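What follows are several structures.
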Structure 1
Amino acid sequence: MADAKLKPNMNFHVAPSPHRLSALRTLDIEIEGLVALKDAVTNPDLGQSLERAIKAIASTSGRVIVTGMGKSGHVARKIAATMRSTGTSALYLHPGEASHGDLGVIAAGDVVLAITWSGETRELDDVFHYCRHYGITLVVATAHPDSTAGRAADICLALPHVREACPNALAPTSSTTLQLVLGDALAVALIEARGFSPNDFRVFHPGGKLGAMLATVGEVMGTGEAVPQVSTTTSIMDATIEMNRKRYGCTAVVDSRDRLVGAFTDGDLRRCITVHDLREEIARHMSLNPVTIDPDSLCSEALTVMNENAVSVLFVTRKDTLVGIIHMHDIVKLGIERG
């Protein structure tokens with residue numbers, strides 16, 4: 001008998017390539033920087049300054065003007081965009097353009113947030129002079145609190161010194177990661193300080209999948225004549241006719257005050273059609289305690305309820321009163337996926 005061919009061992013360890021090792025080193029260095037940032041925020045110096053900055057922005061009657069140059073400028077743009085999308089009025093001001101007429105966008109009541117790692121970005125000088133002259137609150141995020149920018153600040157967010165992931169210690173890598181995460185920390189804290197709700201969030205994100213995820217049941221549900229419903233004294237025959245007239249494969253059963261007391265479904269019909277007089281009242285054959293949802297609930301929550309209860313339709317009620325009906329297809333068409 002011929003010897004069987006040896007199959008290669010698929011479990012042997014393959015050493016990471018130099019490129020993957022480089023990527024892993026970058027991640028380790030940047031994680032190290034984030035740990036340093038967390039420690040700094042935990043300590044009083046940066047922690048208290050951060051709290052002062054949050055209070056200043058949350059209480060301002062104006063906007064947050066975020067500014068920075070170079071890579072810090074790119075980070076500043078993202079911070080302004082994040083703030084805008086989460087309920088804080090903000091815009092990015094390019095320092096170079098500021099010196100050529102755009103300082104006029106800064107108004108009384110605004111807060112200026114300047115991002116500069118070195119604290120010696122000359123393009124920011126005119127912004128600092130303007131803030132000092134007109135009494136504009138200036139918040140500066142820098143790794144050098146004794147720098148020109150740090151000394152000009154009303155509130156200085158002193159970032160920890162961290163090593164760059166760049167092997168030449170030149171390209172902004174870990175430093176811009178810290179700036180970006182600090183901006184996220186500010187934006188999220190402001191969400192909570194302002195009580196920014198999911199409904200508020202949807203106002204700023206009406207389109208795309210995010211907007212769909214924030215759609216409420218009340219905005220999508222069928223109402224009025226679209227809702228299949230019968231009274232408790234309706235016959236099985238008439239309830240079946242009502243169910244077939246509508247597209248949901250069931251009908252609600254309500255009392256004289258439009259309170260939902262039961263449901264009659266295709267399954268209920270199959271169980272009783274061969275053994276009962278179709279003139280009998282529906283109340284004797286309806287399913288009790290149908291699954292319901294509030295119209296203010298998110299459609300994503302409704303889909304979860306459907307999946308958990310193995311149903312494709314939910315009756316929508318407010319304080320036990322029937323106000324609508326929603327089908328799984330109505331939700332899926334929005335772009336919300338089944339779990």
Structure 2
Amino acid sequence: MNLKLEDFDFDLDANLIADFPAIPRDASSLLVFSHETISKTSFSHVFDYLPSKTVLIFNNTKVYKARLTFEQAGRTHEIFVLGLNDDQTLNCMVRPGKYFKVGSNFKVSDCDFSVVGINSDGTRNIEYNSNVDIYSFLDSHGSVPLPPYIKQDDPNKFEESYQTVYAQNVGSVAAPTAGLHFTEELLASLKESGVIFKYVSLNVGLGTFAPLKDDEVSGNKLHKEYCVLDPKTAAELNSLRSKGYKLVSVGTTSLRTLQSAWNSKEFVPFEDETDIFIYPPYDNWSVDGLITNFHLPKSSLFILVSAFIGRENALKVYQFAIDNRLRFYSFGDACLFWR
């Protein structure tokens with residue numbers, strides 16, 4: 001099958017891209033696709049669509065305040081901290097680039113920074129005070145890395161909304177958005193009803209949202225992201241699966257982690273970077289269900305959904321969502337897909 005990006009295109013009204021969160025979180029809509037049947041409900045009713053023996057697998061990564069702005073020489077400068085390099089320097093996007101030459105120094109509050117390298121993609125490697133806990137510093141001085149289409153004078157207005165209630169492991173510059181629909185009350189109710197929770201970690205990078213460039217789907221490569229499925233959780237998932245539990249991945253980031261740790265028969269512990277790109281035809285699934293948000297046309301995430309339920313089904317589901325004015329993207333509505 002020689003698939004093109006245009007095979008995963010659809011007309012999306014820009015007004016359907018959500019620029020604010022649902023309040024409360026689980027007041028968002030939920031589209032359910034099962035056995036080629038589509039239904040619509042509230043996310044707060046997700047339990048009604050889960051079998052009695054269900055395992056929900058969450059990505060417990062935590063978003064840090066990656067965007068840091070400061071004044072120097074009468075201008076506003078910005079660094080966007082993408083993550084830590086192996087040598088503990090920061091890998092950063094910068095703006096405006098001409099002011100961030102090798103050897104450039106700047107200070108934010110009580111922390112000194114120095115540009116020590118420029119990478120081929122234009123990002124900078126930046127040193128900082130070795131005695132500073134950088135994530136604590138960013139938490140105090142940075143701002144929430146909201147997607148650029150969400151226009152806010154104060155991005156920290158959505159600091160709580162752009163974080164899952166179970167976030168634990170700091171490392172992401174974008175939220176695992178399928179998890180944003182769960183409230184603490186909903187989680188407690190699901191757990192009391194017998195739903196089992198398991199956790200993986202994948203540090204979501206900006207590459208998650210990068211457009212695919214090759215017209216041939218198979219010619220594209222995805223960004224690398226660090227993820228972990230620890231030995232204990234791998235063994236527990238294998239045991240639960242053997243006992244007939246239905247495994248449901250909460251989010252595409254959880255699913256990419258699980259598929260990276262799947263050897264076609266069982267889960268094996270995994271702690272490494274993954275650049276797995278899942279596209280049709282694909283039939284090596286480790287899970288039975290997927291909860292995810294609505295994604296953009298021709299994106300790697302919509303292509304993943306198309307692999308999970310079939311391209312024609314995915315296009316049909318998305319047309320239903322558009323016709324019913326469901327909201328797309330990070331603060332949008334959710335869907336539950338069963339294979």
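Derivation of every value follows stated rules applied to the coordinates shown; laboratory data play no part. Worth saying up front: this structure is predicted, and the values here are computed from it rather than measured. Cβ atoms are built from the backbone, for glycine too; each structure is taken alone.
Using Rg/Rh (Cα atoms, Kirkwood Rh), single out the structure from 1, 2 with the greatest value. Could the numbers behind the result be given before it?
On the way: 1: 1.22; 2: 0.97.
Structure 1 gives the largest value of Rg/Rh (Cα atoms, Kirkwood Rh) among 1, 2.
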Here distance in nm of label points 7 Å out along Cα→Cβ at positions 232 and 312 was calculated and came to 4.7; which of the structures 1, 2 was it taken from? 2
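One of 1, 2 was used to calculate semi-axes √(5λ) of the Cα gyration tensor in Å, for residues 160-239 alone, giving 55, 14, 10; which?
On the way: 1: 55, 14, 10; 2: 29, 18, 13.
The correct label is 1.
State the single structure among 1, 2 that was used to calculate mean count of other Cβ atoms within 10 Å over residues 64-71, giving 23.2. Present the calculation step by step, with values, prior to reporting the outcome.
On the way: 1: 23.2; 2: 17.8.
This figure was derived from 1.
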Structures 1, 2 compared on relative contact order in percent (Cα under 8 Å, 6 or more apart): the greatest is 2
Can you say which of 1, 2 returns -5500 when helix-only ellipticity at 222 nm (-39500 (n - 2.57) for each DSSP H run of 4 or more, over all residues; to 500) is computed? 2
